[in-house]
Structure 1
Amino acid sequence: MGFLSILLAVAMTFGVCFFALSRTTAQTSRLVVVIDAGHGGIDGGVVGIETGTKESDINLSLSRILQTAFEDAGFYVIQTRPTEAGLYGAATSGYKRRDMQRRAEVINESSPALVISVHQNFFSLRSRRGAQVFFRDSSDPSRLLASHIQSELNDMPECVKRTEALKGDYYVLNCSDYPSVIVECGFLSNAEDEKLLVTEAYQTKIAAAILKGALSFLTTETS
């Protein structure tokens, strides 16, 4: 299905008219989405309690699936971290700050319609599980985007407890004024979540829910 067909189908689904393409690449006239695979390189993030899988590896795998989903829907996707490497250059003092600054540069150079940062959660209470979306409190578009994505994640059969999107004070949410969210896809401190998150099948389900929420946001934003 082509891009315009996708947009028309989504508009009919949500009962709204779609908007003129505003944030697009000059070369392709497609809406730009930035996908940010959290961590990378020497910063592996949290680690699964059962398999020892690094968060950074799951983030990258899921981000690549998410890129394919958005591209199949007609979007132009830019990845902040397209490989296993970090974005900090040399692994010297201050690497984390340099890594985050580079992510901010990619976002602001891209002028995206929205930004999705992919992460995995961890908590001392191992029974805690489920996907959680965060947004910047001062950004109404980000709040709306987070709400739509959280709703779709809550509707997944694997969801054991519905939750609301939460405000968060994180660099990737604060570094631009573009609608931006962090999607914590599950808890690697929970064995059930980890068992799902390391599989391509579940990552594909998560990606589909994120895409659906993003499309719902984009139609609602201009209705």
Structure 2
Amino acid sequence: MVSNKPEDEASKIIEVIDKYFPKIFEGQESIQWLHKHTSQSKQIEWAAIFFEEYCRPLLTNFLGGWNGVRITKGSRIDYQRYYNWDLKVHSLKDVKGKYQSRIILNDKTAMDRIINQEYGIGFIIADVNFDFDIDGKLLKWRDKLEGRTKPHAKNTRLMKNRGKVKGLKAIFIKDESVLKSGLKDEWITIFKQGRQPDGSPRNPKYMMNLDKIPDEICVHK
């Protein structure tokens, strides 16, 4: 039987991240770090990948633990000690400066399975204010770095240019009853993704409204 409480583990995780993850992180430096240390360097949403990849070795070095359980064939939960914790970046404002309260979580089917088979699932969330690559300089620099010559699609999302961490919080969903309560009270909803490049459907994901979550599932704020 697991003796540690989720809130105890969350506090230790956030203590490490708060101490060692940079409070301000630049796009160029972060992308260069991803190229040097990971195989996850070419995704448009570099900030979320940087947060995951930078923090995981910090946590395993200072707290022990390992990669979490499998989500889909090609991905796993970011970190597991006693509990499974996924690391998420919450962009506080969109490119137009509008506040955002929602954050996309994980594959719905996988989350259902993990919650039922494990001791629940937790999310370590970094609230971040981003500047965006309005003039396209970061995208041009990245294309040159990666040797890309093919034009980008017109609907390509603007890249984030620089992030400033404003806070860290931990959310923990302990069992199916909490998930069902979230769906009923609508602080959890289902996010339907678009199709794969080959036209096949993508699995839906859960999405959470951080402004509506009950206090009892916020195990660190």
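Here are the numbers for the structure shown:
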item: Parent structure of the calculated result 23, given that relative contact order in percent (Cα under 8 Å, 6 or more apart) is the read-out and 1, 2 the choices; result: 2
item: Which of 1, 2 yields 46, 22, 13 [Cα extents along the principal axes in Å, for residues 105-144 alone, calculated]; result: 2
item: Which entry (1, 2) yields the derived value -0.20, -0.34, -1.39 for log10 I(q)/I(0) by the Debye sum over Cα atoms at q = 0.07, 0.09, 0.18 Å⁻¹; result: 1
item: Origin of the value 17.6, where mean count of other Cβ atoms within 10 Å over residues 49-56 was derived from one of 1, 2; result: 1
item: Of the structures 1, 2, the one that -13500 was derived from, the read-out being helix-only ellipticity at 222 nm (-39500 (n - 2.57) for each DSSP H run of 4 or more, over all residues; to 500); result: 1
item: Structure (1, 2) behind the derived value 26.4 of mean count of other Cβ atoms within 10 Å over residues 113-120; result: 1
item: Value 2.5, calculated as distance in nm of label points 7 Å out along Cα→Cβ at positions 65 and 185, assigned to which of 1, 2; result: 2
item: Value 3.2, calculated as distance in nm of label points 7 Å out along Cα→Cβ at positions 177 and 201, assigned to which of 1, 2; result: 2
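Throughout, read-outs are computed from the coordinates displayed, never taken from laboratory work. All values derive from a computational prediction rather than experimental measurement. Cβ atoms are built from the backbone, for glycine too; each structure is taken alone.
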